[in-house]
Structure P
Amino acid sequence: MTYQYAVERADYADLASGKVFYNQAGQPAFPIRLTSEIFQRCAAIRAQHGEYAKAVVYDPCCGSGYLLSTLGYLHAEGIQRLIGSDIAPEVLRTAALNLSLLTMTGLEQRRNAIVQMVEQYGKESHRDALAAIERMTPRIRDLQIETTTFLADATDPAAIKATLTPASVQIVIADVPYGLHSMWQGAHLGDPLASMLTALQAVLAPKAVVAICTDKAQKAQHPDFRRVDQFQMGKRRITLLMSL
């Protein structure tokens, strides 16, 4: 695949999972450059349909929140609110911590914790993390993004509608379970991808764009959605959909 928007091979070392952003055991770190490319493709499609306002971005399979957090850091100017949900409460705690790093309060708490690690262990990796925080601080100081996390089965319409208001989400980005490091869970598992798309319908704004990341064996399709873009990156297939 040729990148259309994230064309520069930027240095994302400061944003590496486990450095400043929190790492959750068993949760893969979604590639940052790919996150940027997906968001910018979604934004471009919205613009083609006359939608230019900042987007509410929702990840119904957010895991540790790493995808959303790095997205917010890179593209805050185009984002009003970041929302993440997951079926596993233990990963949601990490997601909330990661999203808190988009605020000065959360970043300062992380800095204080790493200072203690430096004093206790004296590791070079902790000093590197402190240096990364210093470089990130000017950017974080200017960010104004609302963030929300909540517990929900991504395939359950009632669970999603219990927290999100109708027609409130402009962009969905979901890295769904592939079966390698994660498996689908929940009550609506006949066709989990189709069930998730059904569950999302009520909360999607008009002209919303849904980006689904799967392996090549899964197909993101639904009779009430049309495909507007698709590309592959390594083992991942990214499909962009809009409601009919």
Structure Q
Amino acid sequence: AKYLATPQAGMVALDFVTEPKGDDSILFWAKRYWEAEVDGSPEGTQRAKRADLQLFLSYFSTVVGSDHVDYWTPSVSKGFCSWLDKPAPAKPSRSHQERYAPSSINRMLATIRHFAKYIESSRRFEAGPPMKNVKDLDLLTPVWKGLSELELMRLRAALDQVTQLAGRKQQMPLRNRAVFILGLDTALRAFEIATLNYDQYQGKYLKRVKGKASIYADVYLSADARRELDQYITQERGTQPGTLFVTNRGGRMSR
């Protein structure tokens, strides 16, 4: 095995503008990878991959203190994953202050995994494949409870009746309906629903839902669940920050 140059303390973070020093530079391989595998892809794909690669190159050069590609080891890859999952202030610093969503981290890992395989197709890494045993973060997968179509129809019909019969605003029928549909749609547990906050509801997802063993996941919401949530927020809750499902006094629901 060849010996590598000593890493430099305080090395300037790499970016795509930097000229590579030689064919052992990770930037040299990043540019070759871009030309061979990314250039010509749809604009959205190029934008995402460029951001992923730029973030990794910046982390790599700052933490390792070198641009030599053979310093890319599984430990560096795992450190990159952990760094993305840390809340602010993260070290080294990054422009995105909040921790990244698990789905975003997994997308970045997919990009650099593909990048590593591209390099390996032309040269070997001195320390072996740099993405070896680097696993994606766990995402919460809704578990089907086995209800039949008939049972689901009966439950929804009963829910329709209860919603109509709840005439007083203090009963918050739209909140109750949204909770029920959300649980049915996502298979989230009662404590997971009770601990949700308003700012976790973003577009088609509930972001960073905390499950068992402190596993965080982004949970996809169907159009039906989003419609019920939006109706509850518009007509009963409002858009103020805080717990997503409030009591009639504005507090957090208990499980």
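No value in this document is a laboratory result; all are computed from the given coordinates. Source: prediction; values computed, not measured.
Set P, Q, criterion relative contact order in percent (Cα under 8 Å, 6 or more apart): the highest-scoring structure is P.
Mean projected area of the Cα convex hull in nm², for residues 73-160 alone was computed and gave 6.9; which structure, P, Q, did it come from? Computed on structure P. If Cα extents along the principal axes in Å comes out at 57, 37, 34 when worked out from the coordinates, which of P, Q was used? It was calculated from structure P.
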